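See the structures that follow.
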Structure 1
Amino acid sequence: MTQKSILGTSKLVAFAGVTDAVKARAFYEGVLGLRLVEDQKPFALVFDANGTMLRVTPVGKHTPAPFTVLGWEVESIEATVKQLQSAGVEFRRYAGLNDNDPLGIWTAPGGARIAWFHDPDKNVLSLTQF
């Protein structure tokens, strides 16, 4: 007998901790192109990430996680990487994964193509083309 999922039909809300709301807004809105829904000073910047609520939350002290905290599925990873690079985004290179690709894109064993970058607080973000 399988139990009905309690949250399987609920909408996901994503969070990212930051130290500087002004820099975060410039990045998430101005560079990544997310639509700002509400500036809830001093609690959060609320963005619409294609139907998912992203709450960028100022937190006093911030230690970024060493792994991806937010990611986007994109149709063309090369075009998206180039567009973000032209806006000043630097893509991360990891030894043995994507260090030999000119755009810093890694191809996973299953065929997905992934590239990583940081927000102003060094949160690891990613792009994936399946």
Structure 2
Amino acid sequence: MIASIDVGLKRVGVAISMDNSIVIPQNAILRKNRDQAARDVDLFLDEWKIDILIVGLPMSGSSHEEMQRRIKHFVSLLFFEKVIIYQDEYGSSIEAKELMQGNIRQKRDGKIDSIAAQIILQRYLASKKLS
């Protein structure tokens, strides 16, 4: 099993793939603080028996270095001891918002965050098929 996370300041979007082709967004994890969010991510990874974790990481943009530092720090709080791979997340949140346009009444429910995680995982899986 493979999962992806899109780490944000208020929510952590999550998505899974059981067969390495279809990616399903899950309910986002609300983030009250780093430690609570890391515990909740660990519980999610354990519950789904995840072997590989794909983490969205900005590779460019105006504040990408600060966001990379924050995301890597968050990942360091996880107890997950299997494979962690960083995948460029550039534009995934914008793409997720475009996909969900007109479908969301409550924008703070985390759907966009988890669809961004879905896009990140789809990109990773597509890159594996090409190589």
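Values in this text are rule-based calculations from the coordinates and carry no lab data. These figures come from a predicted structure and were not determined experimentally. Cβ atoms are built from the backbone, for glycine too; each structure is taken alone.
At a glance:
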{"item": "Among 1, 2, structure where helix-only ellipticity at 222 nm (-39500 (n - 2.57) for each DSSP H run of 4 or more, over all residues; to 500) as derived comes to -3000", "result": "1"}
{"item": "Answer label among 1, 2 for the case where distance in nm of label points 7 Å out along Cα→Cβ at positions 59 and 75, calculated from the coordinates, equals 1.3", "result": "2"}
{"item": "semi-axes √(5λ) of the Cα gyration tensor in Å from the coordinates reads 25, 22, 14; which among 1, 2", "result": "1"}
{"item": "Comparison of 1, 2 - label where FRET efficiency 1/(1 + (r/R0)^6) of positions 19 and 83 (r between Cβ atoms, R0 = 30 Å, to 0.05) is highest", "result": "2"}
{"item": "Which of 1, 2 yields 35 [relative contact order in percent (Cα under 8 Å, 6 or more apart), calculated]", "result": "2"}
{"item": "Read-out Rg and Dmax of the Cα atoms in Å, for residues 27-66 alone, computed value 10.9, 29, structure in 1, 2", "result": "1"}
{"item": "Which of 1, 2 yields 4.5 [distance in nm of label points 7 Å out along Cα→Cβ at positions 43 and 99, calculated]", "result": "1"}
